[in-house]
Structure P
């Protein structure tokens, strides 16, 4: 009943697995980074004042993204190579003859994969998020030198019920929020009724106080001017002052408070919640790879089906990544709840892997 009946075998297989994970991720990173640098180096050097040193800056910012993206694939490939090697050398037969079950053979690999998942999570949240944000700002600036301070972007378009608000300037926060050059598209039943234009607006209880107002009535085509007007709406000041969030640039522990702030501002947070949960389920996919690739470990190597078994294991692994991206896209569209979008593929393929393993080996 012990999870690791033989510590020697457990350490032997886990070490073999981790060495191959490291080899694959280093090799993939070098190859993909070289190809990416070939396509982007011209853009980096085209910016005034940039030198070859800036190419190394680009590599330092791009490499964390490549590692973040391809580490789960490296775990899958390392799993297949490790298990196929054990099978080819008849070591799996030796393990079984010593009394180990299929789960005993896979347990060290899954524990090692759990360590890889933890390292992947820390890497993504501590390094990849910061490098992604810096690289995106640098690329948007056409690889020119970034300014010392970046003014946060505020919302200029806000929806409240059927109404649409647009403000050219937004300043202050809370009760001191002030909007400049405001246009309100007053819609009722998805039909535009009037357009309200104001020089400025400040929040009041139940709506906004508008100054120097022009009212354009759509039905009559008439234009009315007023010095002041109180426009009743559900739109609150926080909807203008909360900045747009890109979850790829924010660590998980900072993302949840910002999601709560977006909720308080009355904004939809399904996409952000799905991304937040996927920051956990994504790295955890490494734990699934030994289970999905287990089909390559068992069965007699001399039967001539080892290659077919390896292909089946690879197909199961890539099917998981396809399902994971599909469910995340469904969550972004609001078709499925965020928690289901992030965790449903993991649970589904965990059950599939266990069913295949128990059916064929246990």
Structure Q
């Protein structure tokens, strides 16, 4: 069995660990914000990169058959998702792809809908590209979030929405959408000719009896674009290799024209090699990491709620991010000072994910148990 290696990333030019010295108070010692992991990636990936590095030639590169076949097999075996090679396109990252698709498939002033609270880059991408942001607020039922379908449909119709950015599994609330939930959303989009941009980058992190269902498996609607990557699953974000699945040829042609115009239709050699190795042989590593993450979540939830029972911690159905509301114990204006200066911790704060979240934090669970234990200790000692 492969050993999972925790790395101390401080003073390694790691954004998650080292940027806190400039972005936040210098007393911060445990960052649990940026969504990457503190584990060395799978041995198969490290070996593949090392072998390529030894060769010493890093000229222009294009991926071979195994890059595609390994990913196609991964999707089929884990999700019963049939992907054809001709549907697959490249992006440096999911956020980049969201922006490219907004730019190429909508016009300035067009309405784009998202479901808040949600990953902050969704709103930023809409606003920075001068599109109209429409928010369908998720319904918070004691920490478990559901969809207000009537509001979703009404806002699509009233605003002539052109694009829906779906987060599945949902970051930060941890929901893994059920088939009926996905089917209803996709049906509404189909009836109103809304392009669905489905961010499924967290799809490998699903826990308990929950099952991730790819959007493309739920509906035959042609205007669905899926975004995913090995980068979140195997901690490869800096290698910038993401996969875009577009089964509608018209939309593929639009995407191809965009990436050709900006000269971003292919990536770097190490990103391709890492993804090929990860999808080919990384499953054992992933399952062990998922166990660590879920154990971290259970400890965090049990420890905090034992002392502070009114803290709301959403069920972790998917992702490796806990979503917690400290509003019964802290005012919104107190959060930053409490966590950063009193506890020496940095989380992502709820205010960046949407309205009505000012007392929430998003906690990255993909670190050592020692760090999670220390985070809990600092909170319970100071709150």
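Values quoted throughout were computed directly from the atomic coordinates according to the rules given, and no laboratory measurement underlies them. Predicted model only: the values in this text are computed from it and were never measured. Cβ atoms are built from the backbone, for glycine too; each structure is taken alone.
Match the computed value 3.2 of distance in nm of label points 7 Å out along Cα→Cβ at positions 63 and 271 to one of the structures P, Q, and report its label. Structure of origin is P. Quick check: -12000 is what I get for helix-only ellipticity at 222 nm (-39500 (n - 2.57) for each DSSP H run of 4 or more, over all residues; to 500), calculated from one of P, Q. Which structure matches? Attributed to the structure labelled Q. Structures P, Q were shown, and Cα extents along the principal axes in Å at 58, 57, 39 was computed from Q.
A value of 14, 32, 22, 15, 10, 4, 1 was derived for P(r) over Cα pairs in 10 Å bins from 0, in percent, for residues 239-334 alone; which structure in P, Q was it taken from? Traced to structure P.
Thinking of P, Q, which structure, once relative contact order in percent (Cα under 8 Å, 6 or more apart) is computed, gives back 17? Answer for the origin of the read-out: P. Computed over structures P, Q, mean count of other Cβ atoms within 10 Å over residues 199-206 reaches its largest value in Q. To which of P, Q does the computed value 1.17 (Cα Rg over 2.2 N^0.38 Å, for residues 175-222 alone) belong? Considering all the candidates, the number was obtained from Q.
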